[in-house]
Structure P
Amino acid sequence: MNKLEPYSKNWQILYKIESEKIREVLVGAVTDIQHIGSTSIPNMKAKPIIDIAAMVDSFDKIEDLIQRLSDIGYVYYQQKSSSERYFFEKNDAYHLSITIPTVSFRRRQILFRDYLIEHPEIAKEYEILKESLLNKSVDGTSGYIEGKTEFVNKVLKLADI
């Protein structure tokens, strides 16, 4: 996916529908679920991928959660996971991160999202940066994440006053 699309109100609807499916399949495990990433920021262009963060109490039963999520089409990617999150994709349309309260992944994602929502001029800067990075990338991914890191860290410092 190497193109940003204009903001769509459908992204919020798709998030609500998918988050309910996740809640149903992970009943008893999920303590919080949030729409994160660029599709959660009104009026900002984004890759049309719905990013979701789901909180569970611990990773103790992650194998069970991986199996339950596979039942609704999610594929677990160990190479995209870390000590802070287990990463899943579904149909090139959804990215899901399962995280726990003792790590900062969820907090960073929400701080970043909320700051961009509250500061549309900064969201526009981010959009321009992402378009520039995608235009420089042959495959739409090389250097894209790395190229955003400095900007994201700057916003997180501003947001965590």
Structure Q
Amino acid sequence: MTDNTLPLFTPAADVQIADPNRIIATRVADEDRLVFWPQHFEDVQQWITLEPHIFARMDRWCEDYHGGIWDFYSLSNGGAFIAPEDEDGELCWSLFNDMNGNSAELSSEAAGIAVCLMAYSHHACRTECDAMTEHYYHLRDYALEHAECNGIMQLID
């Protein structure tokens, strides 16, 4: 392009341009839930224990949690996480981490991210598994872009 030519497309000032580097979370279809854990975590030692540890962490951090269905998510950077189901997007969870004294009010997705990050971190330390550490960092990268990043980070600090 020279100084005398215009670009083929000039977006209006109020048009958002998609960021190709943004990490996208995609909910896993119900029919694909059975392969979720082995598909994402097959290289992780003792991966079968992750799901119950995540549920236990949510139970420990949230008085109002009494079990339920969780949604599974794959991340465009290779990561994955689960979060309590929230069909209408209106649930708010009050979480308190008794290990650091921090609390936060979070959506279902953000609560799932927080408990998964803590479970992933503990699992990586317990098993000394590099693949688990990679999963932690994939999810942390997504959490850093999340609208509720501050609350998530307070809980896992």
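Structures P, Q were shown, and mean count of other Cβ atoms within 10 Å over residues 36-43 at 15.5 was computed from Q.
When Cα extents along the principal axes in Å is computed for each of P, Q, the one that comes out at 63, 33, 32 is Q. Using distance in nm of label points 7 Å out along Cα→Cβ at positions 44 and 116 as the calculated read-out, with 0.9 as its value, let me know the right label among P, Q. It must be structure Q, since only it matches.
All of the numbers you see were taken from the coordinates with simple rules; none came from a lab. Bear in mind the structure is a predicted one, so any value in this text is a computation, not a measurement. Cβ atoms are built from the backbone, for glycine too; each structure is taken alone.
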